[in-house]
Structure 1
Amino acid sequence: MSLAGKQVLLGVCGSIAAYKSVFLLRLLQQAGARVQVALTPNVSRFVGELTFASLSQQPVFADLWSTEQSWSQHVHRARAADIDIRAPATAHTLAKLAHGLCDNAVTALTLSAQCPVLVCPAMDHEMVRHPATQGNLNRLQKLGYQVLAPETGYLASGATGEGRMAEPEQILARAKAILNRLPQPQQQPLAGRRLLVTAGPTREPIDPVRYLTNHSTGKMGVALASTARALGAEVTLVHGPLQVPVPAEVASVPVVTAQEMLAAVQQQYAHQDILIFAAAVSDYTPAQTATHKLKKQGAELNLPLKPTEDILAWVGRHRNSRQVLVGFALETRDAEEYARQKLTRKQLDCIVVNSLADEGAGFGHDTNRISILDQNGQAARYPLKSKTEAALDILMYIVQHHLPPKE
């Protein structure tokens with residue numbers, strides 16, 4: 001789903017989570033939106049106004065009483081917006097919005113907004129659970145505001161608990177759902193579903209200091225996990241060594257070798273509604289791992305390899321008829337031809353194809369260009385997009401074409 005042509009108001013409040021709003025701004029822009037940033041007076045204690053102005057490429061709205069523009073600019077800006085996002089929303093701002101108080105640029109915009117308003121709270125866990133905050137959140141929802149609940153995880157105070165602002169990818173996914181007018185409760189079309197994603201590379205040890213692996217960073221799998229969570233799914237991420245953080249809101253099952261990933265999937269697969277295999281699993285592993293570091297002998301080293309067990313094929317043989325099984329195929333040539341063979345051979349519902357021959361796709365990039373192939377011969381092809389957008393395309397394709405009704 002694109003946000004091309006959409007006008008987004010991004011209101012940022014004085015919280016350490018304001019740094020995430022910088023990433024959110026970028027994701028909204030990459031999705032095609034034009035973003036107007038508004039700041040409460042204390043945001044500059046965390047992130048400077050110049051950062052938001054430079055990235056949004058337009059002046060930041062931070063002063064209601066600026067003499068450079070009309071005093072009623074908040075009304076005009078609000079009228080032009082398609083969605084109003086408050087991220088992060090502090091306890092103080094939530095209280096103001098819940099009771100119609102209006103004393104800064106952010107609250108003035110929100111009170112003037114005629115578009116959907118999405119509120120993303122961020123604060124310490126005691127503050128979230130306080131009856132006053134809970135009362136304000138309930139009141140906002142009754143007033144028609146949409147609330148993206150904070151996540152549980154490591155907080156700036158050093159404590160662990162509820163209060164982390166939702167990840168930028170989650171906020172983007174919810175904004176897209178709102179702007180594409182998905183009816184309630186389908187703003188979270190995966191609510192009540194369990195989803196497993198595999199991500200990243202595996203490492204096959206040669207000796208205590210060396211291993212066989214590939215260039216996978218795990219970005220695509222992590223984007224799928226985070227976006228699926230934003231769409232309401234209960235997500236389990238089985239992953240090899242990643243080069244990106246694991247989203248705090250998903251269950252993490254770290255592994256190293258292909259055998260460990262197989263064991264983790266075997267333990268988890270039966271409880272899942274959707275299984276997406278985005279990991280780059282080693283096809284071969286050393287026939288024997290040396291106990292000590294191999295020394296250079298001056299001659300050629302022959303390293304016997306044996307095949308690893310095919311995780312995707314194993315699940316294809318053992319899954320039940322209501323489970324949706326999705327594979328990935330990264331190729332360097334004849335991508336769709338090889339992908340269709342894999343689709344049939346491994347008994348998949350659909351397969352996501354990308355090619356290293358496409359600029360900006362494949363390992364390490366923040367973007368991807370995918371096609372989705374079905375057993376019935378259909379193909380959906382997408383242009384180059386951010387991996388977060390590609391993840392949303394994949395998940396919505398599954399919802400629309402393969403997800404069976406709930407029992």
Structure 2
Amino acid sequence: MSNSTSLLSAWIDAELARLEGQGLRRRLQTRASPQGTTIVLEGQELLSFGSNDYLGLAADPRIDAAACEAVKQYGWGSGASPLITGRSEAHQQLEEEIAEFEGTEAALVFSSGFAANAGTIAALVGPGDVVFADRKNHASLLDGCRLSRADVRVYPHNDAAALESLLKKSKEHRRRLIVTDTLFSMDGDFAPLKELADLAERHGAMLLADEAHATGVFGQQGRGLAEYFQVENKIPVRIGTLSKALGGLGGFVAGERRLIEWLVNRARTYIFSTAMPAAVAAAARAALRIVRTEPWRRQELLERAEKLRKELAAQGWNLGPGAEGSGFRVQDPESDIPHSQIIPLRVGAPEKATHLSAELRCRGLFLPAVRPPTVPEGESCLRISLTCAHTEAMIARLLEELFGLCKDYERSK
């Protein structure tokens with residue numbers, strides 16, 4: 001073993017041991033089944049509440065068929081970046097359909113939601129500019145802020161007053177950009193989009209909203225929370241994903257044509273990445289059609305989420321901010337705003353989260369433990385991702401096992 005290899009292995013082994021002792025070490029697992037409510041993970045069949053396949057489309061045969069037909073027509077690989085020879089008719093058609101769906105002039109498809117977020121932010125702001133980010137934004141948004149080399153100001157989660165204070169103190173910057181998730185992926189709560197849109201307008205800032213976990217789930221047409229709260233025309237940069245409710249892969253940006261033209265010329269994650277396969281674009285088109293024509297999927301999903309959340313609260317679980325609803329529900333107790341399909345069971349320490357997750361797995365359920373750095377210290381949780389494919393019997397089993405687990409844990413303390 002060379003000296004440099006020895007140095008590498010020494011510090012990595014020590015750091016992995018440290019993570020293990022803190023309950024923070026992650027390990028790869030292999031799934032040997034389609035994504036769905038029941039999966040085979042490391043050879044064990046499990047009832048799964050761990051995926052973001054909110055509308056149950058990841059293994060929908062109509063989407064499979066669309067992908068297979070596209071492979072016959074275009075082959076599998078794209079072979080180059082979109083600006084060289086990688087963009088196919090399927091990509092163009094998908095972008096046109098996304099723009100129509102979102103009610104915008106144009107749209108641009110990226111190879112992933114992470115690439116869409118990181119590339120778009122870095123294309124909109126740079127040195128001499130300032131970007132304001134919610135403390136609980138997804139890592140792709142936070143990394144995009146850092147990559148932009150703009151000044152980054154992080155405001156407390158969903159605290160519009162704190163954001164306004166920061167905006168008032170940053171008038172010397174050239175451009176100002178507010179960046180937020182609309183539905184936060186770990187807490188399951190909503191950004192105060194109306195307040196953020198008003199602040200952006202009053203203080204001359206751009207507003208970028210990532211609808212990753214809301215696209216397909218919220219709104220009359222399924223466009224997300226900007227549609228639900230009727231602020232779409234106040235959010236010039238709307239980002240979504242094809243990999244969650246739409247069951248596939250990729251991300252997109254929707255907005256004015258000039259925005260899309262700018263990203264084509266300046267978003268490095270678009271320019272320097274091989275285009276996703278045309279079959280992936282064709283699958284996304286099929287999923288988008290289902291979102292538009294089968295609204296019952298999102299309606300049933302949110303109804304079940306509301307009911308499940310109430311029953312979990314009755315069992316005594318700490319549901320985090322979702323226990324009181326979104327920030328809007330706190331401000332307006334009479335609001336009829338639904339809860340989201342993401343339900344965290346806050347348990348505090350990472351060791352407790354991993355222990356409870358392992359116990360559930362022994363009982364035939366997959367409920368992932370979410371730990372720092374994905375969530376802040378002290379907020380480790382079991383994250384329930386509900387889908388419309390979960391039946392009442394599946395949800396009843398989840399509640400039964402969680403109730404038994406909670407009682408067993410209390411007795412062992």
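So log10 I(q)/I(0) by the Debye sum over Cα atoms at q = 0.13 Å⁻¹, for residues 236-355 alone, computed for just one structure, reads -0.64; which one of 1, 2 is that?
Working: 1: -0.64; 2: -0.82.
The correct label is 1.
Could you figure out which one of 1, 2 the value 24.6 for mean count of other Cβ atoms within 10 Å over residues 172-179 was computed from?
Details: 1: 24.6; 2: 19.0.
Attributed to the structure labelled 1.
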- prompt: Suppose you compute mean count of other Cβ atoms within 10 Å over residues 156-163 for every structure in 1, 2: which one lands on 17.2?
  reply: 2
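Using Cα Rg over 2.2 N^0.38 Å, for residues 140-299 alone as the calculated read-out, with 1.08 as its value, let me know the right label among 1, 2.
On the way: 1: 1.29; 2: 1.08.
Among 1, 2, the structure yielding 1.08 for Cα Rg over 2.2 N^0.38 Å, for residues 140-299 alone is 2.
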- prompt: Which of 1, 2 yields -13500 for helix-only ellipticity at 222 nm (-39500 (n - 2.57) for each DSSP H run of 4 or more, over all residues; to 500), as computed?
  reply: 2
task: Given a value of 21 for relative contact order in percent (Cα under 8 Å, 6 or more apart), point me to the structure among 1, 2 it was derived from.
output: 2
- line: From the coordinates of one of 1, 2, log10 I(q)/I(0) by the Debye sum over Cα atoms at q = 0.15 Å⁻¹, for residues 92-227 alone came out at -0.89; that one is structure 1
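Here, each number is a calculation from the coordinates, and none is a lab measurement. Remember, it's a predicted structure, so these values are computed and weren't measured experimentally. Cβ atoms are built from the backbone, for glycine too; each structure is taken alone.
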